[in-house]
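Every read-out reported here was derived from the displayed coordinates using simple, explicitly stated rules and does not represent laboratory data. Treat the numbers as computed from the prediction; the structure is a model and nothing was measured. Cβ atoms are built from the backbone, for glycine too; each structure is taken alone.
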Structure 1
């Protein structure tokens, strides 16, 4: 695998649900292609986009068609007004016209100019897409992009090139052994090594502010998800549960904003049942928002966006640190580095590795981060990450109807619970006696991904995606 330098801000991206690889990635690719063709000397007169493999098979359920249209308009997923989404998409379909880059109008019929090749895959990755533009001088401009998970997008020519983001870092890390070595040599925790590396991209103050903004989006997602009831879109008739759980647990306690809501939660006590219910509620809230085209943070993907916010919110509420901002930065720094290890040595794409690459990775990230924030050693943090992933190995990605709802939302709850359990085991354990290293489990995860049948990799062709629609009539 190619070496690459990854920042905290690469692992945690603000975007729109329901999928980082099927929504955010294609959205980004479309923006890149539009920027290129609009700089050409001749105007575009026709555009066609073709989706292949996993992008085609679960594209409608994951909103890939919507993402492409918004990307062609050069809308920014970080700032786009989501209240305008439905009306804007309806307008494009009705008028059969789209404004490329928001300014150059061309005829575009999504039913014919956005093509789904369900039985064809491009060679580099299951999430492939082809953009084709006709210019009015007869010239044709085309590009192939791959959405490789977590919102990362790679042009086909970039697969054979060294990553353009390779930077000279004080602590270059390609595996967990590297991370352990640098922490040992420097005396820094994982978050401290990350903090030093981040200075290669921006000042410490800028990084801290951006990471706190990431947390703000995460906590707003939790809060909004707990205030919103009803049914999720898509036709599966899945009822939101976070709102009902939150109301039941609060038992009539008054609140008017996020801060007072948190105080009301704390007043409910620290019983195991209460804290476990809230942890589950937080994870459900985020991924219900994600499934409803809400604004979320890849952690490291949209499909697994609920695990890390849930565990971090759990820690802040029920084991509050002296300085919340410092704890948030430490948590997200440590989590990001574990995610980078999986991205570099295996995959964070469910289309490549199944759900172990999403929920498994997010659980490992959260486990290590929680362990550091609770005073664990570097070895215990790595042990926690290993334990969390060990118990996700082989998990398939089998979204029913191509929607990130069943079983995806509940899997975030289980990933959060496993992260806390893994942290507890590591904090009470002796890493020197561990029989499996984090590097070994990452390698095993990648080998498992390669052995896994393609139908269990975000295609909706296998697993629960095939069983559930008929199970209601079975005994």
Structure 2
């Protein structure tokens, strides 16, 4: 199977969706590398399946414009997104690859095929470039979840990367831990050395955490309504203020210290975990900068659980951040290989469920659990997300998506606590069994519950409330 780095699971980018925003953005960038920009006189994009049905709400049309315009989701200033899109729309021109302007009218050159789906995956899109000499190039891409993109014809390519500890199933992860007498994070760290130096691994993981932490902080200090027409009010900022009434701070570090020194009752901790998750996914819904974990729609679970550990665990040390992200990333790759992390293919179990399992395993390892207990925690967390549908109202990653992140975070902590007090040798369900069950459940699930907004809660709102 493909060899997946932790840094493939954790990607820095712009919200609101990894499969509907980041994936199409990356596909546009790939298309630019395959065409002749200097000879191109026009381009067209066609969106199919779930990308068409919920593309407006997820910003798919904006993502392909930004990608074709030469902007990158990691580096573009968040405040430049609206201005760039406005310029393209008003001038009806796009700076192809950031080099030269060509005519481009989003209303005509982005085509939504609401009633058509391409064969390989529900998230399909076709780019077409037309050259001065009358020729051109057409390429089909699939956004398969978590910001991963596959070009048509390369679906079955196997990776030639050789890892010291190849892992495709939970049983193999367990076997390597036994053989090497090491934890999950230690095994994964040794695999990551295939791609990066030891110093680079630690530096890049700490940067991932820095982006997550900044996202939490910004979400906890931004009021107002989320864009999109639903009129959803941000809740993280007022909740943070309420919980920290009378406790001054001047920056993010002092804010974290005030939280850590505050009340540690179950009631207060529960509110803070919910606040952390709300903050991230409110930022995500507002086209803010987030980290896929493993997707944008589920980006709040892992930061919330890791921040919970940072603020409220007596055993916390800074090295735990590296351990947490290494463990979580490996668990995410197991679900991607064995099932899916795409809500368009598997419903929300593939996003919130996977992120909760990732966080549960990671927290368990950081709290001193064995690799068996960490794997057990991941299984418990996913077991209680099986069958969760993806039914965003109005095609927006807001209702019920934002609140689901808080629930996924709480379930991850609960799963970890159960596993830490359990004997994994007596477990009746294995991680591989729950991954296989998730895949089968996804296969049997009705398409209308897979990120199409054709079923579930998406059909229960008054007509016209969420115009996109």
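By the measure FRET efficiency 1/(1 + (r/R0)^6) of positions 31 and 199 (r between Cβ atoms, R0 = 35 Å, to 0.05), tell me the structure among 1, 2 with the highest figure. Answer by largest value of FRET efficiency 1/(1 + (r/R0)^6) of positions 31 and 199 (r between Cβ atoms, R0 = 35 Å, to 0.05): 1.
Calculating mean projected area of the Cα convex hull in nm² for structures 1, 2 picks out 1 as the one with the greatest value. A value of 2.7 for distance in nm of label points 7 Å out along Cα→Cβ at positions 87 and 399, calculated from one of 1, 2, originates in structure 1.
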